[in-house]
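A.B. asks: Given below, in the form of structure tokens, are the structures.
Coordinate-derived values only; no laboratory data. Source: prediction; values computed, not measured.
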Structure P
Amino acid sequence: MNRGIDHLVLCVDDLDAARRFYERLGFTTTPRAVHPFGTGNSLVQLQGNFLELLGVVEPENIPPAEPGHLGFGAFNRAFLETGPGMSMLAFASDDARRDQAEFAAKGLHTCPIFDFSRQAMLPGGGQATVAFSLAFVIDDRMPEIAFFVCQQHAPQYFWKPEYQRHANGAVAVAEVVMVAEQPASLGELFAKLQGPGNVEAGDDRLTVETARGRIAVLSPRRFAARFPVVPATDAVGAPRFAGYRLVVEDVGRTEALLRERSAPFRKEGDGLQIGPADAFGVVIEFAPESARPSPTE
């Protein structure tokens, strides 16, 4: 089954500062929410997927790790020990338990289903309960990151048009970018996650077409060539999430807004890039629909 990109978990060491930075970039952020397991978040809702700014806000409420389980709070707290960045990638699901069974049948390393709920602030005031079921996939080659599917049980309270309108014209996450020493070595993993027909390996790269958006796994050399805003390096260690591309309605309008707000960015080709030193450990790229990467990029 081909699963679309649902959201990116952007793990930050200061949730309030991250919200202020994203609002400076022209995003509308949702009110801060707190999970019952020690983390808190604020979202950037887009058209069909979203960004989750996630911080550890109540460390005393993070449950101790259990063998065989991926503790969401503990995992992201450990991730932050080496700095902020993108810790997890979520795919959309309408049945997390079915997906978990499918992953396990294919030999992927899964964990028990994680069900939880929280209160969400509605745009007009008031609160509603939103609930989720997550099914995780982890890989020993990438101990600091994880993949999961996310099933929403009350989407009518989650998605709100007021939260999906952004001054910078952001529309959707078009691409998630990873860096790996040997991108092709991850082909089997993604074939099991997304179906073999959606995975293509090339020279120092791997591309995965999902039902909504693309995953690009690049060698350090290719990554540095594509994102000059990031200092070049020849060694990255374990594969990791390194950035993401957003489609915007009018990149000229986005550029004007960033300049007006003195936001840090670099113009590169048809896109605008913000480096990880400013963007809490990841590269953010704004690009027009016409700049969506080709299969050979």
Structure Q
Amino acid sequence: MRFGVHMSVAGGVSKAFDRATEVGCDSLQIFLRPNLNWRLPPLEEDEVKRYRQAEKQSGIAPVLAHASYLINLAAADDAHHRKSIEAMAVELNRAEILGVKAIAVHPGAHVGQGEKKGIAKIARGLDKAFRMARRTRPMILLETTAGMGTVLGYKFEQLAEIIHLSHFPQRIGVCLDTCHMFAAGYDIRTPAAYSRTMRELSRLVGLKKVRALHMNDAKGALGSRLDRHEHIGEGKIGRDGFRNVVNDPDLADLPAILETPKTRSGDESGKKMDSLNLRRLRRLQLKL
């Protein structure tokens, strides 16, 4: 398993590699654009060259992108839905330029339209984005969600239906977020519970569709629908749950990205907490 952290790209996307190296990452996740702004400047050629050089020198791989939180492919508002599709296409184009092979995205919130209509809009939106960015190759990874409000993607059945409805199923994978899965009601704390959850995932979606992991403990209880991340071993999942994940041979080759809080008591740097959480995950791996 390739452990990594979601890193800031302040100052340019190439800067993320120095930050990732400093805390001991094997893999990395970044935003490809300003996260909370629809407008964005184009990627400068010099910055692309710096990015590729930094990636090569760091040895960090793979690099995963996370799509902007503004994107809602299930949006009820036509203008928001259109802007989300266009933004997703931009993400695909930027990923292609940098050589990033996969982009995790929150599937979307139906905002009162109902789950069936929202799922259909997500599938159509993905198809439109792929067609708009027609010469790109990166996959889009549907992230499992906690199911707060009207957010979709909290059931494996919903992810399977989106993939089934798309005309580009080969371009769509899944990113498992441990906090979100747990909050949505999928228990991973014991070997037996973990096995049941993964059998359900395999039956409905297929393990081959799982291309990345987000490793986050959970502040909320099982099934609480609370999307609040906690440091590894300090939440409701606990270290035993993560021990099940990091020692699963079916997930052994995947990037496992931390999105844990950058501070705990307010006086630790993000760098210190990222390093601590990475060490905790690595210590849980069995030495066979």
Structure R
Amino acid sequence: MSWTHEHSWKLASSRAQVFAALTEPAQLTKWFAEHAETEPAAGGQYRFWGKHTLETPSRESATGRLVQYAPVDGMSYAWTIGNVPTEVALSLSDDGDGTTLVVAHRVDGELPWPRQRELIDDYWRLAVGNLSAHLGGGDGIVLPDFASDTPEIRQVMIIDAPPSVVFRTLVEPSLVNQWFGSTSATIDPVQNGRYTLGWEYKINGRDVAGGPTHIIEIESNRRLVLDWPDWRGDQSVTGQTISFELEPHGEGTRLTFVHAGFTRTADMGDYPFGWTWFLGELQKTVNKLTDLT
């Protein structure tokens, strides 16, 4: 049985810049793989391996080869994953002042893992997020460690406000709505209390209520831990949490954010880039709050 995952992204770079990032080993090792070797021609090798690559830890296991190669327009390459042959087609087209990248990943069989389609989807969300960050100058790249038994997203930021003010932005519904992209947050700031954002959307025709549901741990001005159900509404995915640790840092706050509980590294998907955005909005909310006091 063959099946294909397809998705497109808009990148704020020219086709030539994107194509170079996809094909030059010196660039591939900055955003895609620990090691890379390429031969720029159809039939040439397109090998990538190491801890940042799904199921390809060693050079010997990297058997990729280019099937098609059209400079600036795109390429395709064969990649064996979990002993299953797959082929990735990368197509580039002009899109205003940027480029649209279309990834079509065909899998010729059944991958030996549960939720295989979600695995491939999340893998490319993470990879293209890193590609976008690389093209933008390198800030925000999160190279995954596929050898890790405890993958997590960890981000640390310094906020120019005391922990008491930052904590308010985490638990007061009107403030949470400002940075969490919600309009109807409901929060009972006690352990096991309700913490919902009112996010509602559809995934494959199914209604999903996204975001957290309750508070796992809370310590005023110091710590908040929330559950984090699967964003696709898959009830078989359990155990994920997000936490906010607040520590005094001079007259401000050191905020450590952790999204943990992933059962496999690829499940992180594009969360690292989403959390960077949300935490940036949190900081803006804190700044507005301090400006008013």
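A.B. asks: helix-only ellipticity at 222 nm (-39500 (n - 2.57) for each DSSP H run of 4 or more, over all residues; to 500) was computed and gave -8000; which structure, P, Q, R, did it come from?
C.D. replies: Details: P: -5000; Q: -12500; R: -8000.
Label of the originating structure: R.
A.B. asks: One of P, Q, R was used to calculate P(r) over Cα pairs in 5 Å bins from 0, in percent, for residues 111-174 alone, giving 4, 12, 13, 18, 13, 12, 17, 8, 3, 1; which?
C.D. replies: Comparing all candidates, it corresponds to R.
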